[in-house]
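Each structure below appears as C-alpha cells.
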Structure P
Amino acid sequence: MMDLIIDLTKLSFTAPRRAAERLLAQSLDRRTIFGLFLITVCLSVVAIYLTGGPTPGELRSDFPMISSPIRLAIMILAVTTLSAFGIQTAGRIVGGQADFDRIMVIMAWQQWLQFLMQCVLGIFMVVAVPIALVLQFAVLWFSFWIFFNMIRVAHVFDGILKSIFSVLVGSFMGIFALGVLTMVIVGA
C-alpha cells in the first residue's frame with residue numbers, strides 16, 4: 001500500500017491525469033475515501049499550525065472559525081465536502097460523468113498533495129522567507145493545475161476548460177452553501 005501511495009504521489013506531480021486514472025481505478029469505498037480525507041485534513045491542519053497558524057494572532061478574533069485547529073479542521077471538512085457536491089453538480093451540467101465518490105477521492109488526494117506542499121513551504125519559511133513567498137504562488141498555481149487535470153479525469157472531460165468551470169462554479173456553490181448553513185445555525 002505504501003508503494004502505491006508513493007508512486008501515486010510522484011505521478012501526481014508529473015502526470016496528474018495518469019495519477020487520477022490509477023487512483024480512481026482503486027475503486028475505494030466511501031468509508032475508505034472519507035478515512036483518507038479525514039487523515040489528510042488533520043495532517044494539513046497540523047502543518048498549518050506548525051508553520052505559524054492560518055493568520056496572525058490579532059486577526060484570529062475576527063475569524064472565529066480559524067481560531068483553533070479543531071474549528072479549522074471542521075471548516076475544511078465542511079467546505080471541501082460541500083465543494084465536492086458542487087463540483088459534481090457543475091460538472092454534470094457541462095456533460096461530466098463523475099459521481100460524488102469519484103470527486104471525493106480526488107478531493108482527498110488533493111488534500112494529501114496540499115499537505116506535502118505545505119511541508120515543503122514550511123521548510124522554506126524557516127530557511128529562506130523570500131524564497132518561500134515566491135514559492136507560495138508557484139505552489140498555488142501548480143496545485144490548481146494538478147486539481148483541474150484530476151477533475152478532468154474524474155468527469156471524463158475531453159478538455160480542461162470544462163474542468164476549470166466545474167471547479168470554480170462548484171467551489172463557489174460549496175462556499176455559498178457553507179455560508180448559508182452558518183447563517184442559519186449561528187443566526188447572523
Structure Q
Amino acid sequence: MAFRMVDDVLAPKGALVYEYYGKNPFSIYFGLGGILQSIFHVRGKDIFEDEFRWDTTADPRPFFFVIRVGKGVDRFTDGFVKIKVFGAQPTNPTKEGKMLIEIASWIESDFFGKGPLTGLQRLIIQPFVWIYNHTLYYKVRRQHIHFFQEGIEQLQEHLREKLGLDIHERLTPYKTEMV
C-alpha cells in the first residue's frame with residue numbers, strides 16, 4: 001500500500017464498553033445484524049462475523065463473538081465498526097447472565113492504490129499527498145468520522161432500549177490534586 005491514513009472515530013477513548021447483567025444476554029446476537037444494517041446503510045455482505053465461540057459444557061455457558069461492519073464511503077476511504085461481546089448465558093432461564101460489549105470504530109484512507117512505492121516515487125508523491133489531504137480531503141475525512149460517530153450513538157440508543165445498558169469509560173482520566 002502506498003499511503004494509508006487511519007483515524008480513530010472514538011478518540012481519545014478508543015472504545016466504548018457496556019456491561020449488562022440480566023436475563024438472556026445472548027439475545028443481542030440475533031438482532032445485531034439488522035440493527036447495524038439499518039444504522040450504517042449497508043447490506044448483509046458488509047457485515048462480518050470474525051469470531052464466534054460458545055461453550056456448552058459449563059454453566060453458565062460462556063460465549064464470545066466479534067462482529068465487524070465495513071463500509072466504503074468514497075474512493076479512498078473505508079470505515080469500520082467492530083463489536084466484541086463477551087458473556088455468560090445460564091442454562092436456567094430464570095437466572096441472570098452477564099455480558100460485556102466493546103464497540104470500536106476507525107476509518108482508513110488509502111491513497112494511490114495498494115501497491116508498494118519505490119523510494120523515488122515516495123519522495124515525489126508524498127508532498128502532494130500531504131497537500132491534498134490538508135487542503136481538500138481533510139474536511140471530507142471529518143465528515144466520514146462524524147457519520148460513524150452518529151451511527152455509534154444510534155447503536156448505543158438501540159442497545160440501551162433493548163437491554164437497558166449502562167455506559168462505562170474504559171479509560172478513566174488521571175486525577176491530580178493541587179496542593
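Read the figures in this text as sums done on the coordinates, not as results from a lab. This is a predicted model, so every value here is computed, not measured.
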Task: Test item: helix-only ellipticity at 222 nm (-39500 (n - 2.57) for each DSSP H run of 4 or more, over all residues; to 500) calculated as -28000, pick one of P, Q - done: P
Task: Among P, Q, which structure scores highest (criterion: Kirkwood radius over Cα pairs in Å, for residues 83-162 alone) - done: Q
TODO: Out of P, Q, choose the structure whose coordinates give Rg and Dmax of the Cα atoms in Å equal to 20.1, 67 when calculated.
DONE: Q
